[in-house]
Structure 1
């Protein structure tokens, strides 16, 4: 009997977020035909992997030597490296094993000639395939045209049924006016979320908002909420294994990100009928439109749209219904897995 193909996923973060969700979704849907392993720093991600019965090789560092150690232990046929840093290091550590580089976000430096952009370009020469979650990544990367021939925009896997099941259904008492779902990092710009909520108060509205997520800015966020005396307006609930029960209790989703790759949280919000008000970055520009939400640049634009949604029921209901329709367009789990099967098959030859 032939040995099953072996694929090693290489990540850096020990937390559960967008890229980690993609990897776990791929593994769960393809494990009957492929043997998978997962390596990253040890931390909260371990419990998620254990719950899903995924083989885990905790990494002590992100050095090429440590990646080589895991490669030698698992002996993969393909290495699937996620995001720029791990892609570069895996290219060095991989020896002759095919490497797939999977890019999940548009880091600001990709539009500049700098050490990182040159480093990724030189590493790309060793990649068998480069996967991106939106076309904007190649469009913004200074060496985008040079890597275009081996790049495929694959988007993100999304199964709306899972979100609906975990949420308990769309219908819910709306305890919050505005919701934020994501890592508390500069990329997601939760500090701007707080600023916008504070500005909305100037419209004689006392908004109720919730921040779902954890990260390096948690302390700064709590301090800013206290400084602006927003304790009665904003609740910070930290990381939630199932954020959808809380998200569905929101009327609107606000995504003021400084940069994004795909913007999966926006699709999750749409699935629960939330109009999404977002900044014009990464994949958000292709997910959010005037029918289901709004793309905004200035704080005043965010405020005006949110205030209108909160004060005009007919306007809100129209966009909420359109959000549900828009979400259906991103329900792609079967086609995504079929595409990944073809990629692994081609790379392994």
Structure 2
């Protein structure tokens, strides 16, 4: 018996879900039953690519398909309503980070999951990055001593807010789109709890382009154990930057320190870019994070996908299949990022937002 999964949200990251599920489907580890999205043209494209049933309304998919689980890859602010509908229908749910952009929404999702004995898992895929897993292990073994301070940055090129998010760009910010990754990693790696936040933000570049959202946000997280962690987020890097994402992580303890270069992972190149009649031929230096996503062709010419972006999705399928085989949900506790992990990250992001609005005042969690 394998899980029958439906996907809600077929856009940029939804495609990674489709790639992961189609690959697992060839091994008969999952059955991709359908995909829902409000964009009819996009659904037609996905139907041609993957040969799956498509729906303009996810509620119709829930009625027509016998689903065991649903993955939610919609815009962030829509997560709660959709997930609650799916959980109420008794489906296990996998949600892209953040769990929701509202603390109350997260709490309602957790309550519905518990009321229906459903798995609620958050896609914090950086928890599957081998670099962070090694750092976490070393901390657990005491090699860095007591955590004292750390620093992280995660940044996007300007094309992300301009081209990727469409109509909902003003309903999010670098805090929600990027920062949540690092807020969760701080908790995951250090094992500590964030007790307070102070943050500032700037609106400049995007505002000049008619987009009312923050260019960048800088936050300082105060941890219960006495340490602190600074996080810089932005999405206004120039288009000439050689990667969509620029990121790094540094942690210092009483007995040691580690720096993780999450940007330059050893794969760089200067390639000819595709051209058409409207553009001139250009080339530029590029970097690739093959630990996050990679694709190759097998002997049969089929695409084979790998990397921690795929592994985190596959982990959800594995958990659902265990439940279908009779493993109690309580036995999986602590083995995945659950609703409470998602709630804590949202609490931090909401505190960052509140501190920015108060021009840097400390907000206690």
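Given a value of 20 for relative contact order in percent (Cα under 8 Å, 6 or more apart), calculated from one of 1, 2, which structure does it belong to?
Working: 1: 14; 2: 20.
This value belongs to structure 2.
In this comparison of 1, 2, the computed figure -10000 for helix-only ellipticity at 222 nm (-39500 (n - 2.57) for each DSSP H run of 4 or more, over all residues; to 500) is attributed to 2.
Comparing volume of the Cα convex hull per residue in Å³ across structures 1, 2, the highest value is found for 2.
Where a number appears in this text, it was derived from the coordinates with a stated rule and is not lab data. What you are looking at is a predicted structure, and each value in this text was computed from that prediction instead of being measured.
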